[in-house]
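Next up: some structures, all given as structure tokens.
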Structure P
Amino acid sequence: MAGVYAQVDGTAGVWKSPANVGLNLVDAPAVKISNKDQDLLNVDATAGKSINAIRTFTGKGTLVWGARTLDGNSNEWRYVSVRRFFNMVEESVKKATERFVFEPNTANTWIRVQTMIENFLDQQWRDGALAGSKPEEAYYVSVGLHKTMSAQDILEGRMNIEIGMAAVRPAEFIVLSFSHKLQEA
């Protein structure tokens with residue numbers, strides 16, 4: 001699975017679910033899982049735990065079939081891709097803001113920090129990691145006095161940054177509806 005994650009990260013990004021990915025040099029899983037079996041593995045309604053199966057499909061080979069976390073009852077953290085994307089953004093922003101540790105905690109610095117993070121998130125949005133038809137629908141960054149910090153925070157040397165993101169989620173279930181229109185006489 002680590003190889004699948006690395007492959008998906010390299011070709012699509014951490015926001016892409018590491019699922020529906022073919023496994024090379026794998027004959028078949030030891031246990032054959034049907035669609036009915038899979039339904040039972042998707043979410044344990046009580047504990048919320050999910051099992052991401054590796055399944056064999058005719059004409060497709062052996063695929064990773066599932067990308068849920070152990071927090072399957074959570075709408076926020078149900079999917080591996082969402083959790084990994086938020087982790088990546090958190091780590092990236094932490095590393096990028098380290099250079100501001102000894103800068104003055106003033107409006108000028110806040111604007112620089114906010115702009116840097118917005119530029120990063122804008123690129124993530126353009127790459128398809130965030131939902132929304134425009135940046136304002138995809139993310140926001142807030143930093144500053146009376147926004148994320150009090151005067152006391154500034155005196156104590158804290159710069160608080162708030163980031164909101166609308167992460168894309170997998171289209172896990174695709175429902176098709178068909179109707180048949182009879183020929184009119």
Structure Q
Amino acid sequence: MQDNSRISTALLGLGGNIGDPVAAMSSALQMLEQHPDCRVTQVSRLYKTPPWGKTDQDWFFNAAAEVETTLSPVPLLGLALGIEQVNRRVRAERWGPRTLDIDILDFGGLVIKSDQLTIPHPRMTERAFVLMPLADFAPDFMVNGKTVREWLGEVDASGIEVADESRDWWRNPDKDMKGG
């Protein structure tokens with residue numbers, strides 16, 4: 001990274017369920033890793049999860065990552081949205097199918113509420129598909145007064161499966177794990 005004096009840690013949630021979502025998430029993490037202002041420091045295992053919100057669609061693949069960055073929150077959001085576009089993300093339907101979704105779950109413990117960005121992510125504590133991957137490397141991370149582990153104990157995680165035990169799954173995207 002370019003300027004070590006202002007490094008922040010961001011927690012990201014990644015997911016997708018159309019096309020090759022594992023390759024899209026792998027591409028996203030590699031693009032973050034190659035960006036001069038970012039470094040991927042931790043990645044969860046890869047999970048296969050039932051759809052949430054809009055349930056008449058294919059299952060998702062989900063993961064979480066920790067990224068150190070010299071970017072501030074809004075430029076990091078811009079980078080994430082650009083990476084989604086490179087991976088052909090189309091925002092046609094809320095909670096609908098997507099090739100790739102990148103959410104900023106937390107950014108250095110900041111609380112931000114704006115039209116562009118809300119941190120911590122407003123629904124992360126309700127979603128096992130976010131909490132379970134995050135618990136792989138940050139079970140004691142505090143969100144709204146409780147740890148990720150405590151929040152995970154309060155949500156329905158039924159149906160969620162580990163798709164890849166390796167936390168390096170994103171470095172080897174050639175495995176055949178297409179959604180469906």
Structure R
Amino acid sequence: MSIQQNLEHILSRIRAAELRAGRPAGSVRLVAVSKTFPAEDVKACHDAGQRIFGENKVQEGLAKIPSLPPDTEWHLIGPLQRNKVRKALEYFTLIHAVDSLRLARFMDTVAQETGKRPRILLEVNVGNEDSKFGFFPETLEKEWPELSSLNHLEIAGLMCIPPRWKIRRRRGPISAVSGS
């Protein structure tokens with residue numbers, strides 16, 4: 001299947017899901033994860049109509065961003081280290097994994113210094129799993145007043161990490177079971 005055909009197939013499935021859910025057509029946006037793919041493949045996907053790409057690492061994104069047209073929207077979907085914040089704020093439209101108040105405070109300071117107002121998602125570890133990053137729900141609730149007062153960040157929403165789900169087949173319907 002070509003990149004164009006694959007993109008059309010995925011978008012048709014998204015449109016069908018929007019319809020089933022009673023959502024307006026076009027209300028769901030696809031973020032194509034471009035990590036590990038060379039810039040030429042990402043460009044081919046852009047040429048097929050995709051405009052939003054997600055990179056896991058700042059450095060990998062910086063190597064691709066100049067290769068694509070300016071109408072490309074870049075999301076940082078992986079963890080962000082403090083030493084990469086300046087570059088991330090400069091090149092990424094949305095940062096998906098702000099996982100601590102400490103990181104948010106630092107980003108707010110850098111945003112003030114650089115005149116940026118980055119859009120961010122707060123990463124929430126809804127399963128309270130020690131092996132995953134993010135705010136535990138009770139920590140987020142406690143720290144929300146300070147997070148929401150950071151004037152140079154736009155908190156666009158939450159990026160939640162649920163526990164891993166296992167599918168068990170039984171006689172009859174399929175059941176989903178939480179577990180790691």
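Where a number appears in this text, it was derived from the coordinates with a stated rule and is not lab data. Computed from a predicted structure; not experimentally measured. Cβ atoms are built from the backbone, for glycine too; each structure is taken alone.
Work out which structure the value 16 belongs to, where relative contact order in percent (Cα under 8 Å, 6 or more apart) was derived from one of P, Q, R.
P
Can you say which of P, Q, R returns 31, 10, 8 when semi-axes √(5λ) of the Cα gyration tensor in Å, for residues 70-117 alone is computed?
P
Given a computed value of 15.1, 47 for Rg and Dmax of the Cα atoms in Å, which structure among P, Q, R does it belong to?
Structure of origin is Q.
For FRET efficiency 1/(1 + (r/R0)^6) of positions 30 and 102 (r between Cβ atoms, R0 = 25 Å, to 0.05), which structure out of P, Q, R has the highest calculated value?
The structure with the largest value is Q.
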